[in-house]
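Below: a set of structures, written as structure tokens.
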Structure 1
Amino acid sequence: MFCVAICDDDEILCAQLERTLEPYIENESIKADVFYSGEKLYDALSNGQHYDLIFLDIELPFMNGVDLGNKIRTELENERTHIVYISAKQAYAMELFAVRPMNFLVKPISGKAVIENVERAMRLSEMYDSFFEFKFGKEYFRIPYGDILYFESSNRKIQIHTKYGTKESYGRINALAKKVPPNFVRIHHSYLVNRMYVTYWKSEEILLTGMISLPVSQAYRKSVGRFLFQSER
């Protein structure tokens, strides 16, 4: 079952999000829990509760959404939970990079945006549990997409940089870009990057988890910016 957490100190908004998710809850495809403070959600996560998706308010009192998101990524070492930030303001973009959120919703939030983000998170979770499969020499490999930081193209070879090391495959990055999950973004003619590991971006450079620095070519700067800074109502 796909588990969703809603964390906001606004009880009316929480009830609105729950009502939007009712069709999924009733057919038992989604389980939704509500938290009115960041501390309560953090306690649940620390005690082993897993959520596939968290709708997380930024302006929570005491432990705010940015601090909680950083704790999820660093202290709990959780890269798999998708985080959708919600806020009445749009001025948080750079602060959120280290948390690597899936999206950012500006209040008031439409039911359509909520459903679109739930369905996107469900698709991404399914895709990240799928594998990038390839053969190199006499060896055959299956690597979960969720473990891949980025792909690098060099001549007719593709280097697959993962959390656990690097593998090589034959292929072209243009063809690869058409088959990877939608959370991968082309930043250069040689690089495809997994958004969930992006910690910092400026026009000509991206940093990934582990302080990996990659160049962003001029041809891709606008599309990378749109991809990383998307926000919806």
Structure 2
Amino acid sequence: MEPSQQGGGRRVKAYELALDHIEEGILSGRYEVGSILPPERELATQLGIGRSSVREAIRALESQGVLDSAVGAGPASGTRVTSDQSRALTRLLKLHVSLGKYPVDDVVEARVSLERGSAALASTHATADALARLAEVVEAMEAAESIAEFSPLDTCFHVLIAEVSENTLISDLTRAVREALLPPIARASARMADWPGFRDGLNEQHRRIFAAIQAGDPDAAADLMEHHIRHAYSILPMNGAMP
């Protein structure tokens, strides 16, 4: 079967037909988590394409955390619909955020929208174990003497707060955005004349955010988080777009 023509003149590749077919099956509910797809040969015959094209579509969906293939015989073999959305969503979003070259103002507003909510939720959901992990990161940031040490810990602090919020989507989005921004923030930090002073100011803000979460004060946690994000970007020497 020859690839078909789409609007705008782009020819649809054979593997995209298989990709669309499997995606439609998932979206319609025909394939649910745990469902086993028909064999490659059967899908290829049904769609009028080669098995290699079906295999390419399956590999693409495996990389997105949607499918998992097991070779062999028996009930555990075959290609099964799975759900590893956190890993897949984080990886895809991180790449698109990295390539997007978004205006700094857009990044700030997006982070404020996400992280105000996660800070507020964390203050009402934080367990003793979660607070202990946050305290460890705060202490590690205060001991960090270089950008290479501090920046990953700073990212970890924000991601941990999102995880403590117990909202998986907020956590995944925050992780993707923060991991995409880690390199440009580190580069901007390296251009600062007084990075140690900047770091000390951030650490003071981190302590206040942590204290509000520990005290179970969602309004204070949200307000402090917003101030922290806006303050950091007002000082960091960014170049108008990120990353």
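Miscellaneous remarks
- Structure with the greatest value (metric distance in nm of label points 7 Å out along Cα→Cβ at positions 166 and 214, set 1, 2): 2
- Given 1.00 for FRET efficiency 1/(1 + (r/R0)^6) of positions 14 and 118 (r between Cβ atoms, R0 = 30 Å, to 0.05), calculated: source structure among 1, 2: 1
- Structures 1, 2 were compared on relative contact order in percent (Cα under 8 Å, 6 or more apart), and the highest value belongs to 2.
- Among 1, 2, structure where distance in nm of label points 7 Å out along Cα→Cβ at positions 174 and 190 as derived comes to 1.8: 1
- In terms of percent of Cα pairs over 19 Å apart, for residues 54-109 alone, the structure with the greatest value among 1, 2 is 2.
- Rg and Dmax of the Cα atoms in Å from the coordinates reads 22.7, 66; which among 1, 2: 2
- Looking across 1, 2, the calculation of distance in nm of label points 7 Å out along Cα→Cβ at positions 70 and 198 that yields 2.1 traces back to 1.
- Ranking 1, 2 by distance in nm of label points 7 Å out along Cα→Cβ at positions 86 and 142, the structure that comes out highest: 1
- Source structure (of 1, 2) for helix-only ellipticity at 222 nm (-39500 (n - 2.57) for each DSSP H run of 4 or more, over all residues; to 500), computed value -23500: 2
FYI, it's all coordinate maths here, none of it is from the lab. Small disclaimer: the values here were computed from a predicted structure and weren't measured. Cβ atoms are built from the backbone, for glycine too; each structure is taken alone.
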